[in-house]
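Engineer: Multiple structures are listed underneath, in structure tokens.
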Structure I
Amino acid sequence: MAACLIVAWPFAALADSPLRVATYNTELERKGPGLLLRDIAKGDDPQVKAVIKVIKAADADILVLQNIDYDLTGAALEQLVRRLDDYPYSFARLPNTGMGTGLDMDGDGRLGGPRDAQGYGRFSGQGGMAILSRYPIVEAKVQDFSELLWTDIPGALLPEVDGAPFPSAEAVAAQRLSSTAHWVVPIDTPLGVVHLLTFHATPPVFDGPEDRNGRRNHDEIIFWQQYLDGAYGDAPTDRFIVIGDANL
């Protein structure tokens, strides 16, 4: 199970106690929709119990989770929040993982595989992201860049083989940048509003000489520099944290 990174943020010196922020790759993904909800609800799943133990020990004020299955009603996340009993605010949106494209995105000559989705996944929502917080999440001001096409970012390192788009021009044109998501989420903390710039990038492996995943990982990370430089509209001018799983 992946480690939980905790930060007691330096600007917390302005307050009476530090703001503890953590990111945690929970690996709470299952092989089919609804299975995570089942496992959390029954209360005796050893992996779920271990994740809850880690989260409680970390005692973060704000916690970003990766590899947690998304469902349309948020039922699985709600069950997890009930078990934790310490996070009145939560946030999740449909990720790109498992989102069907109808195209051969990995060049294996077949359709409908987990690598043919916008982000690797056997079903829509597998291995998504979520945020838990002790402080209010300003959902009305969330910026979600998950639909941004890879071709639309400046200087995109698009995959090629022998000078031709890989696996096809059609696939490259349809490919979103985010393998999971890119969110900017404002949270109203005792220190003022803090913006979480959060994501979960693809691993830069599991590909061929075209280096599709390596190039995408690079661009998923460099997106934040471009965002802060103003390439996609207004960026935060106050406190922000780039946080998530860069897979690098």
Structure II
Amino acid sequence: MALVVFNQKGGVGKSTIACNLAAISAAQGLRTLLIDLDQQGNSTHYLLGAQAAADQPSVASFFDQTLGFSFNPLPAAHFVLATPYEGLDVMAASERLDELQTKLESRHKIYKLREALQQLADSYDRIYIDTPPALNFYTRSALMGASGCLIPFDCDDFSRQALYTLLANVQEIRADHNPALEIKGIVVNQFQPRANLPQRLVQELIDEGLPVLQPYLPASVKVRESHQLSRPMVHLDPKHKLTQALLALHDRLG
């Protein structure tokens, strides 16, 4: 199963959700890969910490080789790195993703990531894909190759307004390029149950029939410590309320 974590709005917790679900999958004995398509590299640094380096193999290296001709291209697995966590690998981001995008678009390389996912399917039980906050070449590539999409939602009215356009875009890609793509659901992030606005916004989404997933992920300052230490919550504090919510969400996804 390959899951894309995507929202066109930044700051909604894409990297946090992708990395923590990946860490849980690996901790439960599943062979797991995270692919970081965001040039900011937040997921890469979250999982690799001090091991992250500019000269390491990356997803940019993979895309770069598709621009040349070779009788023996390197397999996608060549660009995968081990993390400090058993069973969890990463295909790291790179700042070079930005400069490569125009070249990849002009050379019609939109299906290369799908080919890579097909190669990697035998090696991994779960693949999570962290995307940039834009429906650009990399996000479209991921949606065209994945089996599912998770949409983080941060209980903000602007995020809600953008949600409808996002859902329409995903459905269009599904109809035109990837009929196997399934919207797994909307992940409510940074939820504050005692505040009126988050409760109202989430209830309105449910009333509209949108696929809102339970449980909601609670707001927590602990996640900042998790980022700083490059330790996903399941390793930092297994009993924390956010960890427990992430575990329940992971189980919900199957």
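Please treat every number below as a calculation from the coordinates, not as lab data. Values in this document were obtained by computation on a predicted structure and should not be read as measured data. Cβ atoms are built from the backbone, for glycine too; each structure is taken alone.
Engineer: Compare FRET efficiency 1/(1 + (r/R0)^6) of positions 57 and 169 (r between Cβ atoms, R0 = 25 Å, to 0.05) across structures I, II and report the one with the greatest value. Intermediate values should be presented prior to the final figure.
Structural biologist: Numbers: I: 0.00; II: 0.25.
Of structures I, II, the maximum of FRET efficiency 1/(1 + (r/R0)^6) of positions 57 and 169 (r between Cβ atoms, R0 = 25 Å, to 0.05) occurs in II.
Engineer: Next question, about the same structure. Out of I, II, which structure matches 0.95 when Rg/Rh (Cα atoms, Kirkwood Rh) is calculated? Walk me through the numbers before you get to the answer.
Structural biologist: Values: I: 0.98; II: 0.95.
Among I, II, the structure yielding 0.95 for Rg/Rh (Cα atoms, Kirkwood Rh) is II.
Engineer: Comparing relative contact order in percent (Cα under 8 Å, 6 or more apart) across I, II, which structure shows the greatest value?
Structural biologist: Structure II gives the largest value of relative contact order in percent (Cα under 8 Å, 6 or more apart) among I, II.
Engineer: Which one of I, II has helix-only ellipticity at 222 nm (-39500 (n - 2.57) for each DSSP H run of 4 or more, over all residues; to 500), as calculated from the coordinates, equal to -13500?
Structural biologist: On the way: I: -6500; II: -13500.
For helix-only ellipticity at 222 nm (-39500 (n - 2.57) for each DSSP H run of 4 or more, over all residues; to 500), the value -13500 is produced by structure II.
Engineer: Which of I, II yields 2.5 for distance in nm of label points 7 Å out along Cα→Cβ at positions 121 and 137, as computed? If you can, show how the numbers build up before the last one.
Structural biologist: Details: I: 1.5; II: 2.5.
The structure behind it is II.
Engineer: With distance in nm of label points 7 Å out along Cα→Cβ at positions 161 and 209 as the yardstick, tell me which of I, II scores highest. Please list the in-between numbers first.
Structural biologist: On the way: I: 1.0; II: 2.5.
Comparing I, II by distance in nm of label points 7 Å out along Cα→Cβ at positions 161 and 209, the maximum is at II.
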